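Taken together, the values in this text are just the output of simple stated rules run on the coordinates, not laboratory data. Source: prediction; values computed, not measured. Cβ atoms are built from the backbone, for glycine too; each structure is taken alone.
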Structure 1
Amino acid sequence: MENQYFYHAKAQWHMHERGSVEAEHAVPRSIHFSAPPEFGGEAGMWTPEHFLMAAIASCYVATFRAVANTSRLEYRGLEVAVDGLLEKQEGGFRFTKVILRPSVILNREEDRERAVRMVEKAERACLVSRSLSSTVVLEPKILVEATAAV
C-alpha cells in the first residue's frame, strides 16, 4: 500500500452567483454551487460549507462500513447527520465545532455494545474529520429492530 495519495478537483465560476466543481475524469458529473445566501450567494444551491459537511458524512459512513465489516458486525442500516458550527473569530469565519450524529440500526440487542465501539472507532478513523482543526463531537444513536418473520 502506498504512503501518499493525491485527489484532484477543480472549480470554475460560471455566471452570476454560481460555479461548478468537478473531480477526476472517472467521476462523471459536475456539481453546481454558490456561496451561502448569508454571504451573498444564490439560495437553494450546494455551498462549500455543504461540501465540507457532506465530505465528513460520507467519509464517516465509508469508514464505519469498513470497521463494521472487519469486525463482522451485522447491522441493518446507518445514517449520519452532520452539523457544523461556523463562527466569526479573529481572522475570519471558521468551523469551530462539528457534530456527528450516526444512527445505527441493528438486528440484535446483544450487538449494541460492539456497535457503540464501532461507532467510536469509525469517528477516530475517519480521515476527513481527523484532518479538521474543529472540535468533533460524537452523538450516536443505536437502534435495534428485530427482523420480521416472513
Structure 2
Amino acid sequence: MKVILLQDVARIGKRHSVVEVPDGYALNQLIPKRMAQPATGENLKRVLKQNATKAATVNAEGEAFAAALASLASTTITVAADMNEKNHLFKAISADEVVAAAQVAGVTISSQSIQFASPIKEAGEHTVMLVHGAQKGSISVTVVKK
C-alpha cells in the first residue's frame, strides 16, 4: 500500500515522502498513529504542492545568502563593544551583534548562519564563518571600543 509519511519513520522514510509499505503495517500502525496517510490523488497533489513550495523557499534563501555573502566579501563589519584598558571585552561578541552590524552596513544575514571559530573577546579584526546548507564563506569583523 502506498502511503504519505506525516513524520519521519525509522527505516521507512522521511516526512512528506511517498513510500510503499505492507498493507497490514499501514492499516494497523502508520495510519492509526497518524504517522502516515493513504496516498490518494488529492493527498498526493497537496504533498507535491508543499514540496514544491518548500523547494522554492530553500532556493530563495540560498540565493539571498549568496548575495549577502558576495556583498560582505568586500566589506568589513564593525562592532563597537565595551572593553577594559587592555582592549579585552567584558563579554564575547554574539551573533546578534554581528547581525545588527551587518544590517547597519546594509546586508541582512541570519544569526543561525554565523559560526565563530572561537569566542571574540578582544579588540581587532576577526574572521567569522557564515554557513547556510552547503554554502560557506567568511567575513571580516572588526571590534572597536565604544
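Looking across 1, 2, the calculation of FRET efficiency 1/(1 + (r/R0)^6) of positions 1 and 49 (r between Cβ atoms, R0 = 25 Å, to 0.05) that yields 0.15 traces back to 1. Structures compared: 1, 2; top value of FRET efficiency 1/(1 + (r/R0)^6) of positions 57 and 73 (r between Cβ atoms, R0 = 25 Å, to 0.05), i.e. the largest, recorded for 1.
Comparison across structures 1, 2 (criterion: distance in nm of label points 7 Å out along Cα→Cβ at positions 9 and 81) gives the highest value for 2. Given a value of 2.8 for distance in nm of label points 7 Å out along Cα→Cβ at positions 17 and 113, calculated from one of 1, 2, which structure does it belong to? Derived from the structure labelled 2. Here FRET efficiency 1/(1 + (r/R0)^6) of positions 65 and 121 (r between Cβ atoms, R0 = 30 Å, to 0.05) was derived from just one of the structures 1, 2, and that gives 0.65; the source is 2.
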